[in-house]
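Structures for review follow.
Read the figures in this text as sums done on the coordinates, not as results from a lab. Source: prediction; values computed, not measured. Cβ atoms are built from the backbone, for glycine too; each structure is taken alone.
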Structure P
Amino acid sequence: MKMGLRGRLFFSHLVVMIVGVASLVSISKISSPHLFVLHLERLENRGFDLINIRTELVTGFEFAWRRSTIWSVLVGTTAAGGLSYWVSKRIMQRLTEMEQITQKFAAGQMDARLPVSDIPELSGLSASFNRMAASLEGVEARRREVIGDMTHELRTPLTVVRGYLEELADGEIEASPEIYRRLAKETRRLERLVNDLQELSKAEAGYLPINIQRVNLRPLLESLVKKFTDQLLEDGPVLLLKCPSILPFVLADIDRTEQVLVNLLGNAVRYTNEGSITISVGTEASQLWIAVVDTGIGIAPENLPHVFERFWRADQSRDRHSGGTGIGLTISRRLIELQGGQIQVESELGVGSTFRFFLPLA
């Protein structure tokens, strides 16, 4: 039968106490009489006549020493044993509380937290567990939110696809290229949604790989301007680049930065029918700021705090039929944060929006 921690602690204290007492008694037994005799000899050399009573003095000393040693051992053993038991019980009480809390946490009670202990080592363990518990609670909350949001978002395209398939199967509508194009459109939306959700879950959990390097963003900005200019209609907005000819290097993941800019530019193109879309670049302190400014429909002030929330859409003009999945900005914010930056938004309804973010200079 294995001995528990409480028994081991108590037994270890007793062993230490017994070894200490045994060492004290053994050394005293060997050295004390000899030292006493030497003391008597020094007294005789100083003129004291102890020759007739030396034996009685030594015998009396040994008797007194034995009695005091016995009482000392009894009192010391009792005190040390009681103290060892109290210390062992006190430590085990804290560990038992920790075990109960961790069992509650494992059973799904995510708000369970360990109490702060007056023992520094156990207090540090409690603090580490509570930080881990808070992190896991946040992950669990985000997981539930994602599942709820995903269920809501998947329902619409799945309902559309099912409706068309049932009508085709019942002969209520005839198969045509237009019907198949609609089905293909909904399935593509499902594919985009699933991919974005996978990307978002990795980003929020911190598992998204980020390759930070010293890079010059000007070639990327020029290529994006050319790419999106080719997509704009002749009567649509004009895409402009306001950027110094020589940009300082930044510490960033070039692929993830491109992903963010593509999303911001895609949103600007989608919601800007006329005017201009401008990519503006400038430095401030130790940061490189990149802004995407459009003259589109804008966002109402009461909706600005929700811009970066999952599946948020300000109005029907930004609904699921516009082609977006509703989580591109959420992913963009997380990608910028993982690169040590921050993203902001300013907008005025009917005037336009400005999305700007910074990356640290190299």
Structure Q
Amino acid sequence: MATEKNKPTVLIAEDEEINRSILREILKNKYRILEAENGHQAVFSIKEEEANIALIILDIHMPKLDGFGVMDYLQETGLNEKIPVIITTSDESADILVQGKKNKVVDIIYKPFRAADLLKSVDAFVQISALEQNLEDIINEKSVYLTNQYEAVKKAKNLHRGKWDDNIRAILKKMLPGNEEHNVRIQKITALLCERLMNKFPKYGLSKSVNKVIVDATLLHDLGKVVIPDSVFTNNDASSSRAMVQVKKRPIAGSEMINIMFANTGHQMERKYGYDICRYMFETYDGKGYPVGLTGKEIPICAQIVGLAHRYEELRFLSDGSEKPHKSVMRKILEAEYKAYNPDLMEAFEDIDPLIEKAFEKKNN
């Protein structure tokens, strides 16, 4: 359990003692709590502790200075861009929603509170806020940790260069548990696409040795999740749009970590392809992807290949463990999403349709 000093700080501004008590009980195990019983006290606490406050829970109707007055102060000082605010109210009128949107509140919690909903919302926005404020530091911290883990795995296993991928699997098993089957599927599809593209379109410069490095480097495609985990997006519906902004930074976070981790190793080919895959696999041929908005041939071919493999995998193998039929997934990509992909890649993808189906067909017991 975190010490009081290390807990994120939440300011509860609420005039009713019973409500403050309820909120305190809900949050005290995970957060350091500051309390204010009116708007003036809230502003005073913000001035005193603005560098420490991770989130404010703000009642709208308070004496001396109401919640909107506190939000005006936050807007005047620019702190509304730094400190997320959840407002609490029993007023479900449209005016509250309009005012809340105008003041950039991140969520509205209606009274009486439901402990699970409130804690879920607080957790989500504290996590998102930390990423917004400290992403570069988090990337550096995680990179150092992963570099040390990589060196420790190498030393423990005493593996030679050809076993680079085994080292990476060992690290990822610890850092991204449960991702193993996903990675295996991505690698299978990537290998099939690479081989077909190599044989049919020599202009892309693929070869058996290059294809092997691409398939191995595919293991690093989700590295950004170490910094920006799925929980950022799945914690709360209200946080989804703001969380998606952070999720779209994963390619940058992951690729920067790859550069740092392998800067002083002999694995520069893996570093190059791993970087390009991680950073650009969500770019699309029509320029509607992220994080940069590259178009067409600007996107490295390795990233194009893995991006398509990833799209097939995520459409077919759902997060709840269920599967979509192969044919329907192929049809969706080839007919509805074809503009997002290189026409040559689409042609190769259609050619290997039966090979993909066979690779993932369920074996009869």
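Descriptive notes on the structure:
- Comparing mean count of other Cβ atoms within 10 Å over residues 207-214 across structures P, Q, the highest figure comes from Q.
- Structure (P, Q) behind the derived value 8.8 of distance in nm of label points 7 Å out along Cα→Cβ at positions 55 and 143: P
- For Rg and Dmax of the Cα atoms in Å computed as 39.5, 135, the structure of P, Q it came from: P
- Which of P, Q yields 4.3 [distance in nm of label points 7 Å out along Cα→Cβ at positions 151 and 247, calculated]: P
- Structure (P, Q) behind the derived value -21500 of helix-only ellipticity at 222 nm (-39500 (n - 2.57) for each DSSP H run of 4 or more, over all residues; to 500): P
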